[in-house]
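The structures considered in this document are given below.
Values in this text are rule-based calculations from the coordinates and carry no lab data. Small disclaimer: the values here were computed from a predicted structure and weren't measured. Cβ atoms are built from the backbone, for glycine too; each structure is taken alone.
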Structure 1
Amino acid sequence: MKKSLYLMTHGILARKDNTLIYYNENVKTTLPISQIQDIHAIGKVTIKSGALSLMAEKNIPVHFYNKYQTNIGSFYPRNNNTNGTIIIAQTRAYIDPSKRSHIARSIVLSTKHNILHILHHYAKNDKEILEAINKIQEIKIRETTNINKIMSDEAQVWKQYYSCFDKITPSLPFEKRTFNPPHNEMNSLISLLHTVTYSTVLTQILQTYLHPAISYLHQPLERRYSLALDLSEPYKPLLAHRIIFRMINRKQITKNSFVKEDTIRLKEQALKKILIEYQKQLDSTVSSKKLKRKVSYRFLIKQDAHKLVKFVLEDTKKFSAYKQK
């Protein structure tokens, strides 16, 4: 099985024959190209032209991160999966109010479902979490062609969900959601894992015929692939937050896991722990009734992309993103 490769230390990525070599200080590491699905350059990584050429040949994208440990852009090879028919169908679905709103609403419904799945795990006899669950259940995701109203409904779901974070992980306060820079350790952790989830989803989209810039819930953006923002929403609770809650409550991540310089970010050893746990979660499996076998979250993300292809081509009447059973 191919894996994601995380480059957390400063170094140089070069090509040697038909594989990759990573030079970090006095250490040289061979990276078998056949085992890599995508690369996450979290440290300051210099990539030689030969390495880029090989990655383009093998269809391996590279996701780059800034000092806040959030994505600033991605390199992906010329897409051999380009299909004009699907791109036209994808665009038509975007400009068709009923189709676009159907996709957007389906994504939000799946996100709401997965958020409730996570909260039920932590509710037990906690009155405040139980109240938040009830409030989320009462939020109706409106059947409307007004995307702003659908996003407003989703925002209310996230607001109630985030209100539970301090109850779930009291040792690392959340307070409120802040970005670039995050104002505390919890927000730094959320930003990192949201970014890694986004990058994972983008890698899976690039393996389909979908164009990553044509989105439905989020407005298409110039500097980010907004379809990856769309399809990552339902997976944030299942991948990012599940790991955050687990590792904080097991005291694998504490305030001492962070460094404060011009921003708050994870120390290298803590970052390595987080990414190992993320990879385990991504490769963990759940039962699929339809396929009658267990499949990984990585597979489920790609399956959502394929379901979207079928919907925009009108091979199916409905689109539904993954909902955790």
Structure 2
Amino acid sequence: MKFSEKILYLSQADIARTGLGMAEIIAVVEQVFREKAAGKVEMPPKPGIHPRNDSFIHAMPAYVPALNAAAVKWVSGYPGNAAHGLPYILGLLILNDPETGMPIAVMDAAWITAMRTAAASAVAARYLANPHPHTLAIIGCGVQGRTHAEAMAAVFPSISQIRAFDISAANVDRYIAEMSPRFTRQTFTRCNSSRKATSDADIIVTAGALKKIPEPGIERGWVKPGVFACPVDFDTYWHRAALREFGKIITDDIPQFRYYQQNGYFSDFPDIYADLSDIVTSKRPARASAGERIMSMHLGLAIEDAAVARKLYEMAVESGIGEWLER
């Protein structure tokens, strides 16, 4: 049978075996933002259902013509999954042939979500953080805390200290024990509060669970001038007064940000300065001064998933990775 008459299944282990690295994913995601700025992508706001409190299951369709990538991700986030021994984020992605619409692959989406989210943050930091940052604060020591440390270190070799905080002290201990052997150029510091982690940090990443009603921890006056912050848990960790200290707040997609506001998120939120794609393509000015506080509020975009999935599919086919399934 021809490959077109079968569907390639890629497990999380298969995806890891392709060898697609963070630096390559960052490059793919940056290209996606350039395509978005040019109006050459299709990405409707993600519809979803919410079976449990603070949980979600979202459908995320997207098409990126330049990368021949058409896909939909069906992804869930359940804060209570740890009690069941399950990850917070779970999902599957279906990749289609743009020419015929035929599904050509089904693959695990958790790995893709973890890596592309951190890659998008790294792209934002490249354009919005001050050059040569030294201290990275990670708030939330789960999967995203791990991939964001990898992505920021890839973009900024100058990072020498990574401060870690989580509401679970055991999570911080596991995080440092796992990450320290992998990142020998960085010193990991265990922090017993979000204030200690964020004070004097050059870059702050908050990566907790998404909550419609925030339970913020970062207050006004805690972050220094010149900081770059990148929440990937919406505004869960930020007091409104702290948000208003930022001279610019960027988001990865303004229409989706407005969509979330209509659905009860981001209430009483400061004005959005620009879409990240317009920063990447210099349509809007980035940092005005070394002392300006800048935040890039990321929602997670399906175009990133589709682009990374297409790259994984091509690498897997070339290397003979995965299992071909009959239709």
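Here Kirkwood radius over Cα pairs in Å is compared for structures 1, 2. The highest value is that of 1. Work out which structure the value -14500 belongs to, where helix-only ellipticity at 222 nm (-39500 (n - 2.57) for each DSSP H run of 4 or more, over all residues; to 500) was derived from one of 1, 2. Clearly, the read-out refers to 1. Have a look at 1, 2 and say which one yields 35 for percent of Cα pairs over 20 Å apart, for residues 184-271 alone, as calculated. The read-out comes from structure 2. Computing relative contact order in percent (Cα under 8 Å, 6 or more apart) gives 18 for which of 1, 2? That value comes from structure 1. Given a value of 11.2 for mean projected area of the Cα convex hull in nm², for residues 40-151 alone, point me to the structure among 1, 2 it was derived from. Only one of 1, 2 returns 11.2 for mean projected area of the Cα convex hull in nm², for residues 40-151 alone, namely 1.
Can you rank 1, 2 by distance in nm of label points 7 Å out along Cα→Cβ at positions 112 and 280 and just name the one with the largest value?
If we compare distance in nm of label points 7 Å out along Cα→Cβ at positions 112 and 280 over 1, 2, the biggest value is for 1.
I have 16.8 for mean count of other Cβ atoms within 10 Å over residues 48-55, calculated from one of the structures 1, 2. Which structure is it? Answer by label: 1.
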